[in-house]
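Take a look at the structures listed below.
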Structure 1
């Protein structure tokens, strides 16, 4: 519930900031910059974060850096290993499924995007059909490893001559299969359903990613976003990249599982690159729930 999330942000943001400083054994005098996510996301939560960061920046004189949430997910890889550029990222989460080309740490270009549902959104929607609590990705991944791809759901756009995705057809096929079984009182194996759904998602994501790697020949490949914690996807991508010829095989960075979901560390990692490039925000920074890459330089000094 967006309103509940916003209220909770208001209740805890001051205390969380104090606790973070205490845990780091730091004071405001030790801080070089204040980083904040300003989009995309839920507008209420974004507004509270941006307002708190701007207030702290004005009160302390510490520079402010607005960070794109998706840039943060990708830069979580930087906390594990050095990224060599150009780099290519598959960013997969509840709201976004994108293939992103990066010529350096702050310039991003989307070369593939979802036409409808994001992969993570599809996981959560079919999770509701299966009676799985939100977020459903982890449970479906676990179930998938216990089942088989017996339903052979569609692999939409897999052979299209682009890097875009579509998961609405897969979601509909899954729901229709379950509803039809209910109507004829047929019990379907939840593990096979999960395995069949995940096989379709992983096939499409890995196939298009490998094609993009062959075309753009990045030095580093990054998997980012909440769905980056999916073991089926991580394993498949690692296997397929390992098969590539040595002259185009990129370095692979799979972020630690704790850094795949939303977290402050990834925003700090992205802000560090902007800090080094002298890209700071001013008092006009505002929440943008529909913010899209490439990075909005208009929001920076």
Structure 2
């Protein structure tokens, strides 16, 4: 039986900035147009965190039963390590999805009914990333889904449930945050590239190859900073996001000098921290 600390580790808390960041930026965009609603912002945060934890457990379950975690050099896995039964991890995943669904339903019923469809699509995307008969994460589409659901969907959804409309600044912020969320997965898949290729898991990193994946990572970070400059045309304080750039250098350096395997684990964690700091600074710039 897995211990509490193992369950916490299995939830992969280092990935949670990817859930917090879009809610921060989306809430800031709503605040900038006098649309801030505190309880809705908190519910949006609960939805994002629940779905992130759910997808982490779902990936643990699905990869574990397929055996694709057997050679993994990354973080602790509950099923892959034999610490928890697959059924227990699957239950944990759907419990998290259930929490997110309830919170999302409240937001939809107090904002717009069609948000229920967005929520259902988000849960489906979380499960079928590595779950089901033909997981899209094994076909190089994981990065696209992460960009869409942890960028535009999360940021714009957070803004809309509070302000009831969207601004171009919110859209730009969504792209910037989505790019960094995508970079987290790119770093993860770069680390796992050799083992994923060995077990037939065709991620985007496997398709692009080692060099192409490294350049994609750098490009995604650059896109985030370009969007901060674009937003500065509306609110110059958005340039505060550039203060997070020093955090990017120690991430880009090992990626572009050929670091592999466990040497990329700090890059994965660091990219999550970078996204969170970027979101805090960009959000602050939006409200000043």
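Summary of computed values
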{"read-out": "At a computed -14500 (helix-only ellipticity at 222 nm (-39500 (n - 2.57) for each DSSP H run of 4 or more, over all residues; to 500)), which of 1, 2", "value": "1"}
{"read-out": "FRET efficiency 1/(1 + (r/R0)^6) of positions 97 and 241 (r between Cβ atoms, R0 = 35 Å, to 0.05) - highest-scoring structure of 1, 2", "value": "1"}
{"read-out": "Top of 1, 2 by mean count of other Cβ atoms within 10 Å over residues 33-40, largest first", "value": "1"}
{"read-out": "Label whose coordinates, when Rg and Dmax of the Cα atoms in Å, for residues 25-88 alone is calculated, return 14.1, 39 (choices 1, 2)", "value": "1"}
{"read-out": "Entry that produces 13.6 once mean projected area of the Cα convex hull in nm² is calculated, selected from 1, 2", "value": "2"}
{"read-out": "Structure (1, 2) behind the derived value 1.3 of distance in nm of label points 7 Å out along Cα→Cβ at positions 185 and 201", "value": "2"}
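Any read-out appearing in this document is the output of simple, stated calculations on the displayed coordinates, not a laboratory observation. Just so we're clear, the structure is a prediction, and the values are computed from it rather than from any experiment. Cβ atoms are built from the backbone, for glycine too; each structure is taken alone.
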